[in-house]
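What follows is a group of structures, each given as structure tokens.
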Structure P
Amino acid sequence: MDVKILIADDEKGIRDSLQLILNEEGYNTTAVSNGLEALEQIENNEFHLVISDIKMPGVDGMELLEKCSKIYPDTYFIIMTAYASVETAVAALRNGAYDYLLKPVEFDDLLIRVKRLLDYKKLSDENKFLRQKISTDADFENIIGKSEPMNKIFKIISQVAPTNSNILISGKSGTGKELVAKAIHYNSLRKNKIFLPINCGAISENLIESELFGHKKGSFTGAVSDKDGLFKVADGGTLFLDEIGDLPLNLQVKLLRAIEDREFMPVGGVKAVKTDVRIIAATHQDIYEKTKVSEFREDLYYRLNVVEIKLPSLNERREDIPLLVNHFVAKYCNEMGKPVLGVNNESMKKLMNYDWRGGVRELENIIERAIIFSSGDLIEVSDLADNVNTSVNLENVPESIKEATMNFEKEHINRIIKKYDNNKEGAAKALNIGLSSLYRKMELMGIPTRPTKD
């Protein structure tokens, strides 16, 4: 990073010395002799750090600090003063200065303070960027969809997010349950605290209690030290319990108690630990049905299900497919550096008619694969995965077995002919029928016997 530092001091010897020392350290410095010149530089350039004397003619250091804070609030400021008074230093710090130096300046001390401030600024900028990125990624307005089912989801999120109520999100795999959970968290009063996800079905039954509630040293073989559980780590934030339907029955009791009493007992502990977490649970199972056969506690179900958000499958919101396709095309073109603009009409028809068992996640995978194999401006049918190309539009399948069989046979013959580059003999051999039979079927089904121009 090219660090730009502005030095303002009316004493030429000090000004030149500071500039020389900082230039030797690789910093890009600009030096001025008074506050007016410094203010002009600040108005026309963006500096990472300003080092200013507090006593200067015209605009003094304190006034310069105030004006700089308004123009570039992210610029760090170090005040220099020959008056070794606590009041002067405190006033500067209260007005927004990050540090102060007493004259005569010790150059080693200066370099240490400058490096420390710039390291802190770099870390602060990185954290700010990550917070903005997380907030943007998790904003429910950025969940792709404009269909009526998704508009209902957006409305529910906006209503439940500001509350502390527990939420149960249900939906098939690939419907975006964790994305919705993040949207709720980052639009809640807990947005500046941690969002902590755990997949209850991905951790063995022997370990999940320790993961959730922590353990004390020596409480079991391998517990060589105390460990905080997720309920402790997520204190003040949101705990996302994905696949809650897989949580063992014996732990459901402990989870219920933690939710009701807002405290829990670590494994091997003798003292309860207080906690303040919001629970958002998710499942692809019908938990209510599981309560009927005693596979899930009914009291826990009602504790978790203060508000239930049922996410529609992609098949239930097909009008969102073009939006999602364009989103994923842009995403993977950017990652791969390919100039694909979108999909052609035939490809979009295939995608619109496909049976999306894997939901949005499956659609994303198919578009990523298509971008890899695409060589033109638009994704062609040949770029799509075979399962998309061979799928049958279930909405348009005729009820008659004879007609449905003929439709499939026509599609299959077309696919084989294309595979053999319109070589009828090769296609007939692959289909295990005679060449004359192939031509007869083609005429019956309205398949062109001569190659057609695209």
Structure Q
Amino acid sequence: MPIKILVADDEKVIRDSIKAVLEEEGFFTDTAADGEEALRKITDDTFDLVISDIKMPKFDGIQLLDATTKISPETHFIIMTAYASVPTAIESLRKGAFDYLIKPIEFEDLIIRVKRLVDFKKLSDENKFLRQRVSAEGGYQNLIGGSDPMKKVFNLISQVAPTNSNVLLIGKSGTGKELAAKAIHFNSKRKDAIFLPINCGAIQENLIESELFGHKKGAFTGATEDKLGLFKVADGGTLFLDEIADLPLNLQVKLLRAIEDKQFFPVGGTKAVSTDVRIIAATNQNLFEKVKAGEFREDLFYRLNVIEIKLPTLNERKEDIPLLVSHFIEKYCNEMGKKVLSVDNDTMRVLMAHDWRGGVRELENVIERGIIFAKQDKITVGDLSEYLQPETIPQDYPDALKDAVARFEKEHILKTIKKFEYNKEDVAKALGIGLSSLYRKMDELGIPTKMKPEE
């Protein structure tokens, strides 16, 4: 794919000359007459490199660099400046610019620096691919997010994975509980052994004991031969017990004994079978409430709940939607052989505003459908399901993605503050962030940190 470059300069002769030189070298080049136009083009399209004058009307080069870093972090920057503004150009390097050029521009020097950046980008992309492959082998391939709630999940996983402690994953359907379980397993000492998932709610009650612990020939009608249970099949590895809340009470005591004694009796067997498995359990129900109602054994609850990890809903981490969208687009384009690059701005606004009751799984289905029906290189609102069609677009939603995310964050934080009656510690805990992070966010979003109930 050819390198795409945007040249931003308020002097037409300079930007047109640079465009001509770059295109002669085979680079696809676009231009912008000021920082505001440049930012609009960067928001609407994807550029590998921006070459920007440091002094422009409406939006200068440093402001453009800051804004681009937020909305398109993989876009590289070269700043152009007059000799007298070299200290400012050096400051741009500290802010993330790749290089700077002194005016008047020597075109030979420009080409050398652009080609150097191309070589750097190629090496960077190769390293990124290797990191992604290592990450995939480590079990994180589909557990995606950069939000504070997900950072907390990643941190807990990294701490608990190397241990043998049992883990309880709590989260609604579509939050990625099995993905988190795999991440724990594949980053543990058991990664070379089996990861065995079982859905406790999907097996008939009269068959669960046999599935978990196996049976001996003749133990019941139909038991024509010995059968190993999943506890033995997973010996040395990890057993993932999904929907653990659906496990019948009579089996909960047998599960507790198997966990504590590291051995169990097959159905119809008289000889104990030893096993060494790590248990990761998951539920979308409130186990503590089920304990109080007598529907789940308290001793088993505490045995499973050595480490508890709560998976946030997609509505609690909407700032991760752009990352997830990019991931699903890449995934399904590879599967379908299509060339869809992204979603357009209207579509992203719809996705950011939607109430994702089905979580990440619902978003994945939406993107898969969008790719199937996409007629261009971007998914449009018309490619989405009917319940996400234009009438649901909030007309007053801001154009820039970063502004849309900021607006959602502000509204969500204000709602949470009111919900917890202005108790900042409770608010921070509910949001899954530290108190200092909450105050920083409030300051960034213009929310008064000394809000009172009457406000």
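Identify the structure, out of P, Q, from whose coordinates Rg/Rh (Cα atoms, Kirkwood Rh) was calculated to give 1.07.
Details: P: 1.16; Q: 1.07.
The correct label is Q.
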FRET efficiency 1/(1 + (r/R0)^6) of positions 102 and 318 (r between Cβ atoms, R0 = 35 Å, to 0.05) gets 0.20 when computed on, of labels P, Q, structure Q
Given 2.8 as the derived value for distance in nm of label points 7 Å out along Cα→Cβ at positions 30 and 446, which of the supplied structures P, Q does it correspond to? Q
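Bear in mind these aren't lab numbers, they're just calculated from the coordinates by the rules spelled out. Everything numeric here is computed off the predicted structure, so don't read it as measured data. Cβ atoms are built from the backbone, for glycine too; each structure is taken alone.
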